[in-house]
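Chemist: Structures incoming, each one as structure tokens.
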Structure 1
Amino acid sequence: MPATRTFYIETYGCQMNVADGELASGILAERGFDPVARPEDADVVLLNTCAIRDHAEQRVLGRIGQLQSLRRARPGLKLGVVGCMAQELKGELLARVGGVDFVVGPDGYRELPAMLDDLDTARERRVHTRLLRTEPYAALLPLRKDPFSAWVTIIRGCDKFCTYCIVPYTRGRERSREVADVLHEIRTAARGGAREVTLLGQNVNSYRGLDEDGSVVGLAELLRRVAEVDGVERVRYTTSHPQDFGDDLIAVHASIRRVSPFLHLPVQSGSDDVLRRMNRTYTRAEYLAKVRALRAAVPDIALSTDVITGFPGETEPDFERTLELLEEVRYDSAFLFRFSPRRGTKAAAYGDVVPDDVAQGRLERLIQLQRAHTEAALAATLGSTVQVLVQGPASRGEGSVQGRDDHFRSVVFRGDASLAGTIVPVHVSGSSGKTLLGRARTE
């Protein structure tokens, strides 16, 4: 066994997966593994996966195939699939594809070092996909890629069981971290340079964490405490379920400066009939009432959402109701998808399937409408000054840096890498795609 082993993690999917990847990195680093930037330099490669749509799984299966040439060139290389796809397929994944040494679900990352030690002595393929009813990672700290922005998971799992969603089956039931554990992680991140914190959960609004005195703390109170941590300038949270978004959270947005004026509030459909078949547990009217109340309290709030079109049984009038809702709300941004049936969910067995060409046509109409709304929202910022937390050099444009403003908009402006981790006032002069362009204000 080499004195120092190296690992590479490739992450697919949502912010929860990003946080999980950092957590797994912390566990491995604590046991003496060193992270590397390329799979070619690694002794262990982990594909940290998503199962929310079939396309995500197909990407991972293709990537497994691509990595086989690397395994042939380096016979000692160990390849593992971890995360939601691993939890969904379990040992079936080993039967379906060759060239994978181990499969670990999202509650099993503590077992990674021991599993890798076992593989050093016996090359028998391993599976660990047990879901726990308690928090599996108490008192563990992640190894963060971005020292200035901290993704902090506060609740795992989901109890909502939307009919199209596989998350309750791949992530398990809801489990909230204790308040002290969350705050310890955030204070540690802030001491390491984190200026913004995003609280994460599949249904983050359901957070009910145990306090040190034995009382239960909800998300609104937790946000207040996080906003008081020295060094933290911005606090966000995602993903919210509309049923659990209430007046207490609106009051937090309206009264605490450090809570960002941004909210991701998935609607999924504008049709009550479709929402009922999705088991979304709210109506169109209830959703819109929450949006109106939030905008009355925080007029400049930026809103984003998720929409699924082509859900089984969705009629043209149903779809028109969704278009009308988007017109009324005018989201700053949106994630728009065609329905993707997931094995084991109720919706996968529904009849009345929407034809592919119809579903695709509806998706394209949604994209066209939302593009216009996004462009209008960006245009409304022209001439204003936004506060940008610089993340680092821009991916395009030498001599430029990129970051996000407090409305979670991407911003690019001229500057050097030394600005990373600072908050810079930027005068907005234009936009490109979904990105604001500007110049730093020096006065």
Structure 2
Amino acid sequence: MRQNADILIRNITVYTQDEQRRVLPETDVAIREGKIAAIGKLSEEEWTAATVLDGTGKALFPGMQNLHVHIFQSLLKGLGADLNLIEWLKAAPLRGGPAMTDSLQRLACKIAAMESLKCGVTTLSDFNYVQNNDDLPHACIETMEQVGIRGIYMDCYHDTGLEMGVNPGFIHPAEECIRRTDALRKKYEDGTHPLIRVWAGASVPWGTTEALYREMVAYSNDTGVPYTMHILETEEDNLFTQKNFGKSVVEAMESFGALTDRLLAVHCVCLKEEEIAAFVRNGVNACYCPTSNAYLGSGIPPMASMLHQGVNITMGTDGAASNNSSDMIESLKIGLLLQKVGTRSSVAMSAQNMLDFTTVNAAKAAHRSDLGSIEVGKLADMFIYDPIYLRSTPNFDTLATLMYNSSQENVETTIVGGRIVYHKNQFACGLEEKAVAAEADREAKKFLASM
């Protein structure tokens, strides 16, 4: 009996990212009803499809997942360049964030989501700490759906921090923070928004009281919702928790029950060996943001050591004001090189490690067993990589080429949930890159001039 697929990709090299990390040359992949229906030699007599893509000379990878972004910063690129962290905060996010509007957030999200699809990223997160405007979460989520990217909206909390410069409009009581997240989950995880998930999250240790830690963990324990937090991007975190709790931030979080396998700890630049052991002991996930760490001079996080001790590591580009893009391909190379130079060892971290971070490890951190690899029955999130460009030719090792000498031009097609959302510089949503970029340039300059 002949079987019908929605999309059939023929004669492509498949980097499955299954448990054996199998690479399948000259293989066919059938996609039906949003999922991977078959992998192998699929004859024309047995399979037909409405859309057939020729994969000859190309590679198919699982869609990458970007687990740490501040999307509003897509309109603040370049502000505060070459300043230290505190001066950068004043020049970029603390200047632009409080004045963000619904329309500006939608525009920022278009930029981040479209660039992500061009990089083979199929899941984009927004850790939104601009909490003085209740319209922004909906603007972000609705735009992710419009563009066609899988989205994680990470609700971000502060319940203290005035003395550290946190905007008063961002600070809310712990109970109110949890109510807001719960309302977003009820709205967007009701079965009618298949691309969207909502997480909890405390912004920074110096914006978080013990009450907020405990409320957030209790909510996560009750619902299974993951939560995230910036941890030890700088030593300011430890100074605050030592003063207020008499412990380092990791010790304090462990005592509050906040170190769990549902925590995604972002940055971890200043993490010490005993703190890495605490992460391992509690199953904590980490998010590596190498380009941001380098841009702000924060330092090189000990990701190589964390990797070899068993921490589940994922990847993020961070906000585009400290990057200055949402280009995951660029961040993969920078992340690899930083670990090699930081350890003075060329084998400290590999191309395969980085692919793991953005695929299977990210799926594990998000508690998504239906994502992260190309296997029958999983959601069809993937991208087609074409190595035949000047930058990436000759290609002797496709995975190494992806990591070390590729760019957005190599991504030919991006598929999310079994739907082609980007193909040969065209977006299925109908948005035109040049038009969106021109609007962003015009509106961002007008926005900053008004402040």
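Just so it is clear, none of the values below were taken in a lab; they were calculated from the coordinates. For clarity, every value in this text was computed on a predicted model and none was experimentally measured. Cβ atoms are built from the backbone, for glycine too; each structure is taken alone.
Chemist: Using Rg and Dmax of the Cα atoms in Å, for residues 29-84 alone as the calculated read-out, with 12.4, 35 as its value, let me know the right label among 1, 2.
Modeler: Derived from the structure labelled 1.
Chemist: For which of the structures 1, 2 does the calculation of mean count of other Cβ atoms within 10 Å over residues 285-292 return 27.6? Don't skip to the end; give the middle numbers.
Modeler: Details: 1: 16.1; 2: 27.6.
It was calculated from structure 2.
Chemist: Also: Going by relative contact order in percent (Cα under 8 Å, 6 or more apart), which of structures 1, 2 comes out largest?
Modeler: 2
Chemist: Which of 1, 2 yields 2.4 for distance in nm of label points 7 Å out along Cα→Cβ at positions 69 and 93, as computed?
Modeler: Numbers: 1: 2.4; 2: 1.6.
Considering all the candidates, the number was obtained from 1.
Chemist: Something else: 17.8 is what came out when mean count of other Cβ atoms within 10 Å over residues 269-276 was calculated for one structure; which of 1, 2 is it? Please report the intermediate quantities before stating the final value.
Modeler: Working: 1: 20.2; 2: 17.8.
Only structure 2 yields this read-out.
Chemist: Where does the value 35, 24, 22 come from, among 1, 2, when semi-axes √(5λ) of the Cα gyration tensor in Å is the thing being computed? Don't jump to the answer; show the numbers that get you there.
Modeler: Details: 1: 34, 29, 23; 2: 35, 24, 22.
Computed on structure 2.
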